[in-house]
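Novice: Alright, structures below, take your time with them.
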Structure 1
Amino acid sequence: MYSWGDDTSTWKKPGSYNYGSAKAPYLDDLKKEAADKGPRTYVGTKKPNLDLVNPKGKKLYSESENPIILAVDGTGSMQSWPGEIFDRLPLFYQTLSKYKPEIELSFSVIGDAISDDWPLQISAFGKGVELDDYLKALHPEGRGGPGIRESYELFSYFIHEHCKTPNAVSPFLFIMGDEKFYKNVDPSQVEQLIGDKLQGPLDSAKTIQELTQRYDVYLLRKSYSHGLDKEIEGQWKEVLGAQKVIPIYDPERVVDVAMGLVAKKWGYFGDFENNLGARQDSVGKESVMMSLKAAPGVDFDNLESTMVGSSIVGDAPSMKSKNLASMVSKP
């Protein structure tokens, strides 16, 4: 469990990374505030706290120049991945707020509107320890429907119509998932879950593509089973572009990959590499760099020099990714 503050004693190389003296008082305040709130946990809930994450009638708003939205598929095929992502909230926020102190984050859980009780859960934007409350309010059901589709398009519609970021300069939107989206945004689902009345179905691909005009959108993609990866990946690549569909090889490295993408665009990739090297052994770092290989603007020729002897240089097939995941250490 990651904690708030600048304690790096559990990292692979304790003390080898410094958040900076200017950041220290703020991190101390976060640590004290978190201690006052009590232990962090995101397991054991039986339903979401709809007072905080109900999308119906909600308006999402941030005045930050650098808002970040992170949506996680919470259905059964995602297994333990949502918990691993949520656990790393302090690392994610504290690292990126070192680069851009005014960042604000919003978290969502996506399910299947056909079969799930709470297929769309969306938190307000926030910063610091208050983000713990929003994460605790979310409830990945671990269900989902038949087939290989979840309601990613319903989430995309909500963000397109109900999220305002008027000052955004470098906003990011990450969707962490493993399946396809439905072909159309269903009006009955929108009315039931969000409250809007549509005259007819909307094209999902167009809705998602329109989001890319306002946000730097990435799909962080967990591999699927039953030989359906190519079909799933193809749909997302057609909408987002091949370089915005990022393969993830280990649930414990999702946050690292998202941080790397942000750090690259903001001009802090060197600091991010130092942070990653202080926390991870060589296998953990290679997993992240292998994912970032697909991203725009990452010089893989240079990254490859740090991966000498790796078993995953090149297009890592699913079997290699499974072996890698079993080797990667936790921090």
Structure 2
Amino acid sequence: MHKIEGFEPMAGQHCETVTTGTLLKAAGVVLSEPMLFGLGEGLSFIFLNLAALPLPFVGGRVKPFELTLSLCRNIGATCDAAETGSKPKAWANLEEPILRGTPVGLQLDCYYLDYFSHPVHFAGHFVAAYGFDESEVLVVDTVQQGTLQRAPRSRVEEARFAKGPMAARARSWTITAPAKPVDLPGAVRAAIGANAEAYLNPPFQGASYLGIRKMAASLPTWLKLSKSPEQDLAQTALMMERAGTGGAIFRNFYRDFLAEARDLLPQDQRLLREAEGLFGEAAAGWTAIADLIGRAGAQQDAKSLHEAAGLCTQVADLEVAAMQRLSRVGD
């Protein structure tokens, strides 16, 4: 087994922050998971109607890998990323960094990872690889998946070349530490401003607060839209609340990021504290929305979907109010 000596993973809840945080930790940069998420300008929302899925896709963050790119840019780290349609090249992109003592991030479909107890197709999943031999790959996943795991090499290769929503062409990446010490207050201020600007000016109707309002309009139709509502609504609720695609986990991250930011930006205490409270309220709202969706599926209850739709509208207003405050940080 070729394995990076002295390797220490980052333990966390969300696959991209865990993966990129692990790569940064190996490079000597240690940050909390909320700080990684905030510096990655990760807070957003995406609502998409995709033919491949039984119900619309609901995501509570920016697109896969955008968080990593923004994070590295904000702290001055170098992200060396590659995609390929060649299986030999994809394996070399995994193998060569590890042989040099550098862990490598991988984007793949978690359905093919045998250690998942309830596998679903999601090609926007991330792991960090830190060892391999002819039959297995050693990876870091979230705490929900046991953090340190082994996966058959053949299954990892299947996962990296899977098709579907959010898929990439066997994307891998390594990270080199910043050349000079990170100006953390400056990086935090820049990330907050950029995230607020992006959230308040969404690029399409299914993004950020417009996407939440679009979800509110769609929710009452979900019992009729789904062919297997009990299963499909339960799966959506699970993904939103437990599997890290939905709203509450990311609103809690952003709330905690803003709490850390208050120590770094004392001149913006009032705005940061107000936004922190609003995102705390939004997180509670998202948990309630997921619960109502699950209940609607289990009980075939349209009333719960109407109630969830009303909460979506309230949450959208909370998040806009929070981002409006954050847009003034540093003024």
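Novice: -16500 is what came out when helix-only ellipticity at 222 nm (-39500 (n - 2.57) for each DSSP H run of 4 or more, over all residues; to 500) was calculated for one structure; which of 1, 2 is it?
Specialist: The correct label is 2.
Novice: Once distance in nm of label points 7 Å out along Cα→Cβ at positions 194 and 210 is calculated for every structure in 1, 2, which label goes with the largest value?
Specialist: 2
Novice: Computing distance in nm of label points 7 Å out along Cα→Cβ at positions 162 and 178 gives 2.8 for which of 1, 2?
Specialist: Working: 1: 2.8; 2: 3.5.
The read-out comes from structure 1.
Novice: Comparing structures 1, 2 by distance in nm of label points 7 Å out along Cα→Cβ at positions 138 and 202, which one has the largest value? Don't skip to the answer; put the middle values down first.
Specialist: Details: 1: 2.1; 2: 4.4.
Top value of distance in nm of label points 7 Å out along Cα→Cβ at positions 138 and 202, among 1, 2, belongs to structure 2.
Novice: For structures 1, 2, which has the highest computed value of distance in nm of label points 7 Å out along Cα→Cβ at positions 10 and 34?
Specialist: Sorting by distance in nm of label points 7 Å out along Cα→Cβ at positions 10 and 34 in descending order puts 2 first.
FYI, it's all coordinate maths here, none of it is from the lab. Here the structure is a predicted model, which is why all the values come from computation and not from measurement. Cβ atoms are built from the backbone, for glycine too; each structure is taken alone.
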